[in-house]
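What follows is a set of structures for review.
No value in this document is a laboratory result; all are computed from the given coordinates. Just so we're clear, the structure is a prediction, and the values are computed from it rather than from any experiment. Cβ atoms are built from the backbone, for glycine too; each structure is taken alone.
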Structure 1
Amino acid sequence: MMFSLTMRSPRWGFNDKWKFTWTDEGWIMDDPQSPSDSYAVPKNGGDKFLSTLHHDDYRFPYHTSSALERLWNKANAGCSPDQVQEAFDMLAEWIQECDRIAPNTGLFEGW
């Protein structure tokens, strides 16, 4: 099962489409900047997922990794692919909302 996480990159200003393919051990994550590069990551996305978010200047919820692991567990428990994709869409909205409400004026301008 393959799922996508589509978000507007704060660093680059265009939509990144992350692809996650469910495996027995975790996910195969395609690098959104270089789709030919794929990485085996644990259920929670591990350091590779978080470091890619940081690299692209995403401000994201503290529990992003836990949410990704929960999606893996739900897929593993037999939730339909449509249900899991809907949850990926919700995760993308949550991350985007964190970006939207982050302070960016006054002393935070340019941060």
Structure 2
Amino acid sequence: MRVSIVARHRVGGDTRAYAEQRLRRLERHAALHDASLTIDREASRVPEASAEVVVHMHHIRLAARCEAPNVREAIDGAVNRADEQVRRRQERVAVRKGRSGADARPPHS
């Protein structure tokens, strides 16, 4: 998966590493083509920080946005929302096909 992080204002290296680690978490549900995170921080605005995640998977574009008092909370919120969207999409595809993939666990009875 390709990961890109864009910061509209200066963001430290540790925040970039944290954001990349959180974005890599999205791969656990599906094979994603790429994920992009846009971080915006402005001191004069309340809430101060916002983050937007855009994920491309199987001809689908999913987007999640979160605003929070600080950058890390905004990243966490946006990644959690994107994670939920990816999970729901994968569940819907599995239900519509009526079967699971070759590497899936058998259903509990």
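Work out which structure the value 3.8 belongs to, where distance in nm of label points 7 Å out along Cα→Cβ at positions 13 and 69 was derived from one of 1, 2.
1
Ranked on volume of the Cα convex hull per residue in Å³, which label among 1, 2 comes first with the largest value?
Across 1, 2, volume of the Cα convex hull per residue in Å³ peaks for 2.
For which of the structures 1, 2 does the calculation of mean projected area of the Cα convex hull in nm², for residues 37-84 alone return 4.0?
Attributed to the structure labelled 1.
Of the structures labelled 1, 2, one was used to calculate distance in nm of label points 7 Å out along Cα→Cβ at positions 29 and 93, giving 1.1. Name it.
It traces back to 2.
Name the one structure among 1, 2 that log10 I(q)/I(0) by the Debye sum over Cα atoms at q = 0.17, 0.18, 0.24 Å⁻¹, for residues 5-52 alone of -0.56, -0.61, -0.91 was derived from.
Matching structure: 2.
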